Structure I
Amino acid sequence: MTGPAAAPTRRVLVTVAGPDAPGITANLTGIVARGEALLLDIEQVVVQGQLLLVLLVGVSDEPGGGSPVIKDLLFAAKELGLDLDFQVLGEKPITDAGAPRHAYALTVIGDAVDAAAVHAITACLAAHGANIDAIERLSDDTLSSLEIVVSLPRDEAHAQRLRKDLLDIAVERAVDIALQRETLARRAKRLVVMDMDSTLIRIEVIDELARAHGVFDQVAAVTKAAMRGNLPYEESLRQRVALLAGLSYETVVKVAADPPVTEGAAELLRVLRGLGLKTAVISGGFSIAADALRARLGIDYAYSNQLEVKNGALTGRVIEPIVGPQRKADLLDAIAQREGIALEQTIAVGDGANDLLMLERAGLGIAFHAKAKLREAADTSLTRGGLDRILYLLGLRAKDVREFLGDS
């Protein structure tokens, strides 16, 4: 075949800006088509009703060729009330002659993302040699979430150094920052598993049972010993449950069967379910709460510990096997295998040290309102807001989520 592509061309970068209106892009690309120029690239964004349209046009390199297209574009833009600028580029695209690079998606989430935060983040990116390819606002009316697509050298150690510096900025600027490889798997997650106590729900069920039984201080002392590393999780759970011996099952049901869910949890699960993702609770807590949440929120799987009951009261024993750190990770793996889901397409969310192995096993491990040690070990963290902010990490826009929830 022969045509305009066969002739030598000059590359002209055309930038159009002004009030947005229907038909602008159709009008301008029509001029390019009728002028038999090449459309080599196109990008468009609308910010607060203002259009920014960029066209990379290939025009004939023959004497006198191509100029009518640019003139027609200038004339059309003026009639449409738009500003148009153009720049003749070199013969060949500028290529990076250095080391191969990977694309990363950097997500910024906060109650408000101000100029100081954006400056700190972009300056950090520049210091690490990261090139910004695109910036998109994910939040709705207020600037509370941004997605910045960057390219970095193909060196995971480099990315880890950047993550560490971004974590420092997140603490300083009161925002959350996630850095993920921009691959198909990031936007094609298929399984989300969550811890229960202080993650999916706002309480620690064992603490509430201890209060009801008058042994809260004793249970809290065992918890603190476990947090100091003096007791393995499984042993600490056995000791705490032993203190609940004699508590009536009726009281257990009253305390645990309808726990208060975390802000944004119901919305998150509705969206995930609507998008076809599988969901699971994998908890070191108790089955009476986990099973109730599974039914109430439409969760696909629920794994947790079972309290032994005899004669209408707790015996003080947990039925084996205990869902501890290693079992949490293994259950994530087992669900993924059962559903035919690759681990890189999984997300794990938790708040405590007993969630660490599960978060490490998942494709994306999220520390949710967690202590510093888990935040540093996890892939990313959310330190404020509700569970629905996880949707930003999937690249979903608040407007699309709101419309989906309104229609579902």
Structure II
Amino acid sequence: MPTPADRSPLRAGFEKLADPSFARLFSARLISAFGSQVALIAIAFGVLGLTGSSAQMALVMGSQTTMQVLMTLFGGALADRWSRKRMLVFGELLAGSSQAIVAVLLLTETAQVWQLMLLMGVNGVAFGLLFPAAVGLVPLVVERDELQSANALISLAQSAAFSLGGGAAAWLVGTAGGGSNVIGAGWAITVDAATFFLAGGLVSGIVARAQVRDEAAAGSSLLRDLREGWREFVSHRWLWTIVTQWSLVLMGYLAGLNIIGPFVADQSLGGPEAWGMVVVALGIGLVLGGLAGMLLRVRRPMLVGSISVFAFALPLCGLATGAGVPFLAAGALLAGFGGELFAVLWYTALHTHVAPDKLSRVAAYDQLGSVALAPIGEIGAGFLIGVIGAATTAWIAVGLVVIPTILILLVPEVRRLPSVTPKFEGEGA
């Protein structure tokens, strides 16, 4: 039987689906990503349908990101201390419950902005638990020499779900409500809630290897766990500098994707259907980037990954220049390709260069740092649109992507990080 090294990365990745536990993890991530993308578009246009205000839309969207930021650190520490699988199940059920209530409020057209902010905040708490547990669970299901293929395959699943979710959300919001974007958004959020519950059921059946735990942390406080995770995080210069870069990149990129884009689409591009086409193109780019991540073997993964981040600026430039849907879609496709290629290389670097007993905590610091400024970007964009206009706000977002990405390429550890590293003590084959 050929070893993983003898097979193509593409074949090795898809052969992992014969493993029932990996197939469950793969399916859960696909389903959950589909629902999450449906929700992003549905909430944006649902709030615009309720209020017509970009600022109030930004407050609702920003409440989710804010609570995700606040919860992520504790989520990482809990995932390393407790069971990553159980925490993933709990997070899926919590997210599904909050979204089910949002759906009822929208379908009955009784939703108020403060209620949506509160419930999206609960959803953000769930995401703060989900992300570090999900990252830490992968090496417990997949062998070390198959991590890049597995990460790429999971990314492909999420990318395909992103594209399908964008199209489904645009159709549901635009047509299922009988002319009401609010009711259409309610049906879309109903789908989102169902996907979380289904994903939780799939994860509950995963059989994973025992977690490598930090023995020194036994009986210690959660604060001590966080300090140990921080020491591991800052010990890798390539890691904390890229996370710092991404805090600014995502501040601009998510403001464009979640706030400026839906607002411009609602005002001048034709509504949710038009923005759905852009999101579908972004999803296609994500799929292509995931395939590239599965096939490529590069000697300097973070150098290649960081260069690919420049593509994020393309759809933002389209929003800034008033480009039509074809240009926005083309830019989104390239942005998706670059972003997903980076993601595959990034998570493989985390899985192979970070101590396994601290992986979820490091992933939590990664997520916290990366999205820390995103709520400011989203809320700020919502208010800036009303003051300086959508185009100028989009140019600011372009700068937040391009300038930090230029600077990160000046860091030697980022340019030189190798693709492999020796195994850690106590780590399985």
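Worth pointing out:
- Value 26, calculated as relative contact order in percent (Cα under 8 Å, 6 or more apart), assigned to which of I, II: II
- Source structure of the calculated read-out (percent of Cα pairs over 41 Å apart, 10) within I, II: II.
- When distance in nm of label points 7 Å out along Cα→Cβ at positions 303 and 327 is computed for each of I, II, the largest belongs to: II
- Computed 25.5 for mean count of other Cβ atoms within 10 Å over residues 31-38 - originating structure among I, II: II
- helix-only ellipticity at 222 nm (-39500 (n - 2.57) for each DSSP H run of 4 or more, over all residues; to 500) derived as -11500 - corresponding label from I, II: I
- Structure with the greatest value (metric distance in nm of label points 7 Å out along Cα→Cβ at positions 255 and 295, set I, II): II
- Distance in nm of label points 7 Å out along Cα→Cβ at positions 175 and 399 from the coordinates reads 4.3; which among I, II: II
Where a number appears in this text, it was derived from the coordinates with a stated rule and is not lab data. As the structure is a computational prediction, the values presented were derived from the model and not from experiment. Cβ atoms are built from the backbone, for glycine too; each structure is taken alone.
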